[in-house]
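What follows is a set of structures for review.
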Structure I
């Protein structure tokens, strides 16, 4: 089974919705469900239907019955393919079945939220011991070595700056915003994103003359806001597309003399800084490199320095249960990605650095709102996404990714934190 990340074709006009056949060369694992014996399919169907039947869902199978306790509707158009995929590949198969159009849900976030809230109990306990038989292990090729990290980052962030611009706000921020209140429609997403950035810069005490290192540039908004405060910013990225746009934005803002954007791995940096900021970068590091990542923060900080991080987190038991499993998100969206727990972060910092955890604030509900706004904008601009050359299968992939993520935060399966780490000593 391939583990390479699918890349979009060159622009070829708008692809008609629901009429484009799956291209077996671009989407080999979505083109057709895996082959399985009649007995295997029947066994998978029995397990899947039993699990779904105990949930507050209404799952309606084409040409058959409806199972579930009532709730968001899931329409299964091709039950045989649906069961075969899940039986063969678990949740990877579930996501691929959606990409292939074999099932739909009018309220996709609601349906996925039910699954996220019950993730620990979907498989009967006696069968959980057989988890390793149908869960794939993470491919060694996706390890975040310096070379592997470049490939993993490029596969997502170098898809197309134009694609991301279609659903992000004008700050091009691709991380959780911080809203004044809900619903989020009371203020612009851009204002909420700038509030998030300013909170991180305030935590790190970034001001005129601060030597700031940013690990993970994005499209440059944090670097620009820090430079506008008078800081001297060095920002590291592995994405050529992001680096080019960030440098362009710095020139447009007249801040090129204060912003350097380097195509460099965090492990290669050797400078010394008063502050370090890193926004939702640790999810791309990988568990085996967490000690290296946090030691890099420690090594780069001058005595008395401060590091502000924003990180998506999982409950520790769920993280440990899934850390070696290859997931749909890793296969199609973030190869090599792994979400840590707060316990994992704080234990790594304690055991491998001289940093101290000075503050931690969680705000998962804000990420759910951020994702809702991205998802709605992506849906509204589907024709423009198609015009960039992204086919129907990709658009279903991206819709599933955004809805799946939003559901995780709404069900509190996922959370997001802002951390402040301090380093003892006297600042310069």
Structure II
């Protein structure tokens, strides 16, 4: 159960007309994944973030579901400011914050928060009614968000009402009105990025009471209401995707920053009468099932260990000790998703999973497709990125005698070399 006190809003309501993409840029593919998927995974995978709400445009529900599956969302407004307000109000209304005062500029026709169907909610552990204290507001068009930037943003919120990531301006700046004019001193000039982090009550009040010209970011709204906003070091990887050329630049940044890693995992469990047989997240009819502290899914256990190995994060027992009674009979899907979340929190991408099951029975062939679908859904990758094979030991050893099932897995991921 999470505290629910830190939330994140991803603004993904634009139409992306300047990007040159047939679809809104947040749903366009970058490195084989939708742009939105990168920042969503980074925020969901960060241990300090309890809840993520995506703000989308009207009619984009199907595109959202296709891009990232099950996620909490709200329909945005006609401007970025109105879309952020929709996300803030959705969070406020579900966590016990007072509503907007009568006569405020808050619209009354914002669609309430919804949840795409199709799988378990990431936010299922959020404590409804717990008042949110901090919120990060991020643009989906900045996909390459690192855990380090999130850490740097949250740290100052005990002393300031807001914190923004920014990079110092390095180029010479001039004014231009048909010919080059004066040079603008670049001392103390910064390029502002997102996400921007705020004390929740401060940014909510700033949005509810805003009556000035249309702002370009949330920090200026909080600052203009008398609160202090500080700057933390941004990240060159957080460049915004706006124009067609930006996609090519983003692909180049992604490729240059990533290094491929491969690791393996191996697991064995005993077959016993009276147990259910779970393999690859699928319940398979059989006269025996695998015995273990959890549901004993050797397939998911082997893949989990392989994924943990790619980031040198130990093994499944390190994260889910068999001596801990809370994992007795646990669904191994949560082990697999935990390993995947650690990779995404590092800015990593899962490229391929190869699994070999070793047993005499049951036959794996009839269940291979369902297992691939389930594993792909749990890892949020394409089905073509999951390979499942099966073999026997020619009746030799414990597997050959039908005493147990073994699984060997290999995982290939890409991890940023430095963040």
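Where a number appears in this text, it was derived from the coordinates with a stated rule and is not lab data. This one's a predicted model, so the numbers in the text were calculated from it and none came from an experiment. Cβ atoms are built from the backbone, for glycine too; each structure is taken alone.
Can you rank I, II by distance in nm of label points 7 Å out along Cα→Cβ at positions 63 and 343 and just name the one with the largest value? Of structures I, II, the maximum of distance in nm of label points 7 Å out along Cα→Cβ at positions 63 and 343 occurs in I. If Rg and Dmax of the Cα atoms in Å, for residues 255-374 alone is computed to be 15.6, 47, which of I, II is the source? Among I, II, the structure yielding 15.6, 47 for Rg and Dmax of the Cα atoms in Å, for residues 255-374 alone is I. Ranked by distance in nm of label points 7 Å out along Cα→Cβ at positions 295 and 359, structures I, II are led by I, which has the greatest value.
A value of 2.7 for distance in nm of label points 7 Å out along Cα→Cβ at positions 39 and 159, calculated from one of I, II, originates in structure II. Of structures I, II, which gives 12, 36, 42, 11, 0 when P(r) over Cα pairs in 10 Å bins from 0, in percent, for residues 79-166 alone is computed from the coordinates? The value was obtained from structure II. Looking across I, II, the calculation of helix-only ellipticity at 222 nm (-39500 (n - 2.57) for each DSSP H run of 4 or more, over all residues; to 500) that yields -13000 traces back to I. Tell me which structure, out of I, II, gives 20 once relative contact order in percent (Cα under 8 Å, 6 or more apart) is calculated. Checking each candidate, the match is I. Here P(r) over Cα pairs in 20 Å bins from 0, in percent was derived from just one of the structures I, II, and that gives 25, 51, 21, 3, 0; the source is II. Comparing mean count of other Cβ atoms within 10 Å over residues 223-230 across structures I, II, the highest figure is found for I.
Between I, II, which one scores greatest on FRET efficiency 1/(1 + (r/R0)^6) of positions 231 and 367 (r between Cβ atoms, R0 = 41 Å, to 0.05)?
I
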